[in-house]
Structures are given as C-alpha cells and as structure tokens.
Structure P
Amino acid sequence: MAEADPQNVDQLDPTYMYSQLFKEFILDINEDDAKPLNDLVSYCRSKGISETELQNFQQGFHQKSPIWWYTSAKSLPNMLDQALQSLNMETMTKMGFFIRSLHRQLEQLYNEQSNTHLKPFLVYRGQKYSQEDFEQLLTKKGGIISFNNFLLTSTQKEVAMEYVQHALHKHRNHVCVLFIITIDPSKVSIPTVPFAFIDKYSANPQKHEVLFSTHTVFRVGEIKQMADNNRLWEVQLALTTANDSG
C-alpha cells in the first residue's frame, strides 16, 4: 500500500508513481500470451508453487477468465499482490501478461456496469497489518492512500469479518483492520482505476465481491478501535483520485 507523504497527507509517496509507471508500461504491451504464460509457470515452479496448481493454470488459463483465476488460485494471486506491494520488479515483470489481462477485464466490466450502479454503496475488506505498518496508517486520517495491488472487497460485511476473525487467531502479532469503503460513482464518474462487481466471473460468487484494479486511491476517514480489542480496528475509506486535494 502506498501511503500519503507524511509531510502532505494529500500527496502519495514515490512508490505510487514508480509502480503506476510500470503498470502503464505493462498495459501498453500487445503480445501473444503463449510465451509469457510458459515463462510465468517456469518462474513460479522455481519459487516452489505446487505442480498441480501450475498445471491447472497453464492448461486451463484460456478456458476461464482472469477474474476466475485471481479468485480461485491460492499461490499465484498471493505472489502477485505481494510483488505489487513490495515492488518486486522480477515477479511483476513475469506476471505482466496476467496483470494486463485482469486489468482489461475489469475495464470491460466497468464500462458495462457503469450505468447500472449510479448510487453510493459500501464494500468491505479485512486486512492484517504489522504493528509498524498500522501505526503508519493511523497517521493518514484525513489523507489519501493507494493500494498498489488488486483489491478484493465484498458487499457483505460478514465476508470481510470472517477473514478478520481468522487473521486475529492466526497472526497474533498483527493488527487486523476492517475497511468500510464508500463508493460514490457521482464523485468519480470516470475513474482512472476500474472496478467491477464480479459475481458472474468469480470462483466464489457467494461472496458478492467487487474487485478494484491496482492503484486505487482512497481518502481515509474515521479510524476507531472495535470493541475492547487493541488488535481490531475499523477504518472508513472513500473512493477518490490521486489528484484529490481534499
């Protein structure tokens, strides 16, 4: 996640710019998927991803949509999002064709759905943070932040809370955050970052997910502790753009 510059909460830090430039470069490439797909599988094999998952991905990639693969596979989406968050250029380059495919599908769906969802709505996301990263998030109240990775959310609060409760028990040295995200289409009528309702394409349609492409920017609202648990917090976000000056 790219935080706002600590000296100016309305300015994103340089990692946002660097990764955004990389994304634009990736999206401008037009190439056949065959070689990049084989190269990615070989790269993932060297990283220890299971052969079964890799074979399923390689043999079935064109039979399913990029959204389906992003929501069904385990290791590949995790590797992708970690690379985007940490700016691991090697992994990002190897996964470039998948980033491009997933982004383009979201663009297409956004254009198809833009006249359907005109009123503000809420989505939810659970996420874990190291103590250090969470303390940085606390300083961003009122400012803007960007998620450099693809951002999977749900219209159902229970889906996000299920992740939060699991993470609380599994990662006892981390802080868990429930993001409550307001999407007002009238304020971002032509977003630079597409998002879409993906029930028809997701491997988990029962979760009622909304997927945002990389580099979505939000303004941070209220931040408050939930119940009496200092490892459980609620953070209000609102969709905005990188040039939002508040």
Structure Q
Amino acid sequence: MVRGRLPLPVFRRVPSNPLISPDPRHSWESLCTFNPGAVELEGRIYILYRAMGSDRTSTIGLAISGDGLHVDERLEEPIYVPREEFEQKLGQGHSGCEDPRVVRVHDKLYMFYTAYDGLNPPRVAVTSISINDFIKGEWNWLPPRLVSPPRIDDKDACIIPEEVKGNYFFIHRAGGVNMVYDYVKSPDSIEPDRLKCNPLLKPRPHLWDEVKVGLASPPIKTSLGWLTFYHGVSRNYVYRVGAILLDLNDPCRVIA
C-alpha cells in the first residue's frame, strides 16, 4: 500500500462558499446544514444535505445546481425524515438521519446514512428511490433498513456503484475508527449479522489522519482505479480530506 507523505496539490475553496447555509425561515434547517451527498442526473447536480433545527433532529434537504458552484433551487421542506424506531429521538441530544452518501445503481438511487436515536450506537441505514420518482420530486423512498452490525458504532458507508466479480463492494466504518469492507450480493439484501468488516484503511500514527478515517463519498471509477475520497481526523480533532486509489478489479487493494 502506498500513501504519500510528499506535498501534493490541494483543492481550493471557491469564493461562492458556503454553498448552503442554515435558513432561519425553516425550523427544520435553522441550526445547521452540512455533510451532503451529491449525484448528477440529466445534467443537474442534486445535493442531499443534512439539516438540523433547534430540536437537533437531522433530516435531509435538497438543493439543485447546474454548475456545482451555485444553488439554482432549494426546496422548502425536507425530502427525507426519520421514519423508523431506530432513528427516533431518545433523550435530549441529536438524532435522526445523518450524513447521506448517495449512489446510482441502474434505475435507482441508494442513500446510505447514519441512523441515530441519540442513545444507542449509531448504525448504517439504507433506503432507495427510483430515479424517475426522484427527478419528478415524488419522494417515494422505500422503508430504510439497518445494514451494519448491532451494538457497534458504524457510519460513513456506501457501495461501489457497479458489481465487482458478481458482488457489490460495501465500505463502512465499523467500530468508529477504521474503514472496513464487505462483499454483498446486492444493496437490497445486506445482512448485518453476516458482515465480516474486513480492514481497508486505518489511521496513521503522527500524521493528519491519526485518530480515525471514514469514507467521504462514493468511489469514482477512473482508468487507474477507484478514486476514493476519505476524511481523516488529527490529534487535535481537525478534519481534513484525503484520497486513495482502489484496484479496479480487486478494490480491497489500496494501490495509491
């Protein structure tokens, strides 16, 4: 495995930031807006962002951009809210549907997110919607299912958006520190009790990602491999973004 220590080019923030800010007119997103997933459909970029209001319940809002730099449309109501018992608030802390990762598979969008009730360890949930319904603004999301092991802090999950040797490559962060992977037959049939949580990427001592690492977005297919962005946390709890390259045909191999 190769993970560079030399200075590398970095992304620069565009002047139009922040792209999405809290809106005091809407109680559900009046406190904060952050950690979005995004997907391009028919030449438009759909940004599914986590929002919180004063009750600290996380829901998912939607903004639409033509160029990825400016918001052309932003809905006044959330497109996804907590529905199941495992994401309903227990106590006074934050809870709900957090940090979506969105990926297209055939004619569906799958949204992996962190389901949290404010008391038990957070777990990964997945739901899906037809692309046709999504574009029309008909929010017919299927009921969410928990797809990570019980009683384990797990989040930052998604799949590679196509089959690899007849299976889907499922990345998540079981235990709250390391990125792990599993091969699953379908995003619709992930069985939490059968996951092996094989190690994929670990924090590096004395570097910017020494505390924990987690998947930032769905892997992107390139001619060289699956370009995979991840976030790392330093000793003083500063979050930064890094990237690795996974082998196209054997994505459990980190090749750069």
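When relative contact order in percent (Cα under 8 Å, 6 or more apart) is computed for each of P, Q, the one that comes out at 24 is P.
Each of P, Q could give distance in nm of label points 7 Å out along Cα→Cβ at positions 197 and 221, but the derived value 3.1 comes from Q. Once Kirkwood radius over Cα pairs in Å, for residues 77-204 alone is computed for every structure in P, Q, the highest value turns out to be that of P. Quick check: 3.6 is what I get for distance in nm of label points 7 Å out along Cα→Cβ at positions 29 and 173, calculated from one of P, Q. Which structure matches? Traced to structure P.
Looking across P, Q, the calculation of helix-only ellipticity at 222 nm (-39500 (n - 2.57) for each DSSP H run of 4 or more, over all residues; to 500) that yields -12500 traces back to P. When Rg/Rh (Cα atoms, Kirkwood Rh), for residues 125-164 alone is calculated for each of structures P, Q, structure Q gives the greatest result. Using the calculated result 3.8 for distance in nm of label points 7 Å out along Cα→Cβ at positions 85 and 229, pick out the matching structure from P, Q. Computed on structure Q. With distance in nm of label points 7 Å out along Cα→Cβ at positions 53 and 213 computed over the structures P, Q, the top value is the one for Q, the highest of the group.
None of the figures in this text is laboratory data; all of them are computed from the coordinates on show. Treat the numbers as computed from the prediction; the structure is a model and nothing was measured. Cβ atoms are built from the backbone, for glycine too; each structure is taken alone.
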